[in-house]
Structure P
Amino acid sequence: MNSNQPNTLDPNYFDDVYRANEDPWAFASSPYERTKYADTLAALPKSRYERAFEIGCSIGVLTAQLATRCGQLLSVDVSEAALSQARQRCAQLPQVTLQKLHVPNEFPEGQFDLILLSEVGYYWSPADLARAADLMLAALPPGAQLLLVHWTPVVPDYPQTGDEVHDFFLQKTDVLKHLHGHRADKYRLDLFEKVT
């Protein structure tokens, strides 16, 4: 991890980005995103997850696709501007609950059989990543799964890289079993199962 211990990006950063552009990362239109979403869903070995938690749902493009595999899906984001689009996109999906939540400062109650952390971990400082990891692992019962998907090129604004985030979780061999890893041109995906 970076030695200068950068700070987690402030939620205002994301509000500003969404005010400037409704779909700043082209989630709804990019071939890269379409391929990544297909890989993300293909990596999930179960056809159905009863209670899933998506951290960083943005405008809800992946949320709507993931929802078809979930009994209940809690999807959260720090940006109200992003969530308003996600609410419109997921309006016909009663199993989806969308909520403004600032992980790791806030975290939902209960247990989940799937947690998806996609394109979020590198926004956290190393200390906040460690806090978030502890909360996520506590919310996963044995046999539940954690799926990480992150952009791998360095972004100067971001406190960490996608590789640093994934490598952090790969070291947690006492509680996580690595089931699957996949590296594409500009992103990587790692699936874990909680073992204890």
Structure Q
Amino acid sequence: MAMTIPAIKADAETRMRKCIDVLKQELMKLRTGRASPQLLDHLRVDYYGSPVPISQVANVTVTDARTLTVTPWEKPMVAAVERAIMSSDLGLQPNTAGQVIRIALPPLTEQRRKDLAKVVAHEGENAKVAIRNVRRDANHHCKELLKAKVVTEDEDRRAEEDIQKLTDKMVKEIDVVAKHKEDELMQL
């Protein structure tokens, strides 16, 4: 049995929301001028042979605006956590004192800020492409219902208009998320 138009719209909205959530997750990984525990969320630590997120082996806290403190729960994990931070793509230098790892975030240079702004724009564009792909799939499902004579041409056209409105709304939301992250990057 084919989907109904309301089900197609609901599915499209759910999938578009997921696209925005993925964008937000990707942007969290980008370093701004401020320290944030989410900066290390994507790092994997070798925990007795299996890679696990850093949050499962250590407590990550913000000490001040430019410093993160990582406290592993087990003493043997200090070296593994330190290794994961140094080998990451973040370019951070951990400073270990006993069982506490401190990470001082250097201030971003103007050039680095501009580079990160380009990355934000690129991620935003990728999210928009994903949203448009969801729109294309939803419109395709509506056309299939029309071919199967389950809906009339008017219902199909209305559904496509609604899906387009939803797409426009989601694209605007992506622009807002990307603009917010860019503003955050450009703050000194």
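Highest-scoring entry among P, Q, by mean projected area of the Cα convex hull in nm², is Q.
Assign the value 0.65, calculated as FRET efficiency 1/(1 + (r/R0)^6) of positions 63 and 175 (r between Cβ atoms, R0 = 30 Å, to 0.05), to the correct structure from P, Q. Display every interim value, and only then the final one.
Details: P: 0.65; Q: 0.35.
The correct label is P.
Taking distance in nm of label points 7 Å out along Cα→Cβ at positions 135 and 159 as the criterion, which structure among P, Q has the greatest value? Top value of distance in nm of label points 7 Å out along Cα→Cβ at positions 135 and 159, among P, Q, belongs to structure Q.
Set P, Q, criterion relative contact order in percent (Cα under 8 Å, 6 or more apart): the highest-scoring structure is Q.
Structures P, Q were shown, and helix-only ellipticity at 222 nm (-39500 (n - 2.57) for each DSSP H run of 4 or more, over all residues; to 500) at -9000 was computed from P.
Read-outs throughout are calculated quantities, based only on the coordinates presented, and are distinct from any laboratory measurement. The model shown is predicted, which means the values in this text are computed figures rather than measured ones. Cβ atoms are built from the backbone, for glycine too; each structure is taken alone.
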